[in-house]
Structure P
Amino acid sequence: MPQSLSSKAGAILVFIASLVGLGVALYAYFAPLTGVNGSIGALVVILACIALAVMALILAAVNSRGALIALRILLLVGLVGTCVAGLLLHQWWIGVAMVVGLLGLILDMARHGSNANRFVYS
C-alpha cells in the first residue's frame, strides 16, 4: 500500500533541512573569509548532510518496522551531531536547519505512531 504525501511529510522535512544544511556548509567551505573555508570540519559537515539527505530518502521509502527504528536512531544521531558540528564552526544556519530536521523526524515518528496504534486496536 503506497504511503500518502502527508505520511511522508516528516521525511520530506528532514530531506529539505539536510539540503539547506548542505548548502550552508558548501558556502562555508568554498567562500573566502568565512573562517572555516577549506577546513576539515566544514568538509565533515558536508558529508554528514549528504548522508542525512540519503537517509531521509530511504526513510520515505521504507516500510519495515525494524528498519524504521534503526533509521530513525541513525537520523537522530546524525542530526544532533551535525548541529553540534555546525555550531562549533560558527555556522548558525546549519544548527537551525538541523533543528528543523529534528522537528521533521519527530513529525515522522508521530505520523507512523498514530498509524501503528490504529492497526493494533482495530
Structure Q
Amino acid sequence: MTAAKLEGMRVLVVEDEMMVSMLIEDMLTELGCEVVGPASRLDEAMALARDAELDCAVLDVNLGGQPIFPLADLLRERGRPFAFATGYGDAGLRDVDKGSPVLQKPFREGDLARVLGELRAAVS
C-alpha cells in the first residue's frame, strides 16, 4: 500500500504507552494519514469514537489493565473498521474479534500501511 492511497485517512489512535503512541503517530503522518486523538484511556477513546470524524482505528488491546472491547463494539456498531495492536497476536481477543486485523507489536511502518490498506478496502 502506497502512502498516496492512504493520504487523508483519519485514524483514531488508542494506545496507553506514550512512546508507542508517538511512534504510531509518526508512522501515520509519514503515510499521509491524519491522526485522531491519540487517546490513552478508554473513556477518551469512546468519546472520540462517538464524536470525531474518523475512517478507522488502531486499538491497543489493553489500556492500563482495561480491555479495549467496549470501544471495538462501538466502532463495529458505527461501521468503522479497526485493527488491534498487541504483543499477543489474536490470542487475547474475544471470539467476536477473531479475524479482525492484528498488528503484532512491535510493528513497522510497512505493516501499518498494509493493515490500513485492508481497513480502507473494508469501507470502500
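Overview of values
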item	result
Which entry (P, Q) yields the derived value 37 for relative contact order in percent (Cα under 8 Å, 6 or more apart)	P
Structures P, Q, by distance in nm of label points 7 Å out along Cα→Cβ at positions 67 and 91: label with the highest value	P
For 3.1 (distance in nm of label points 7 Å out along Cα→Cβ at positions 35 and 75, calculated) the corresponding structure among P, Q	P
helix-only ellipticity at 222 nm (-39500 (n - 2.57) for each DSSP H run of 4 or more, over all residues; to 500) derived as -12500 - corresponding label from P, Q	Q
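No value in this document is a laboratory result; all are computed from the given coordinates. Note that the coordinates shown come from a computational prediction; the quantities given were computed from them, not determined experimentally. Cβ atoms are built from the backbone, for glycine too; each structure is taken alone.
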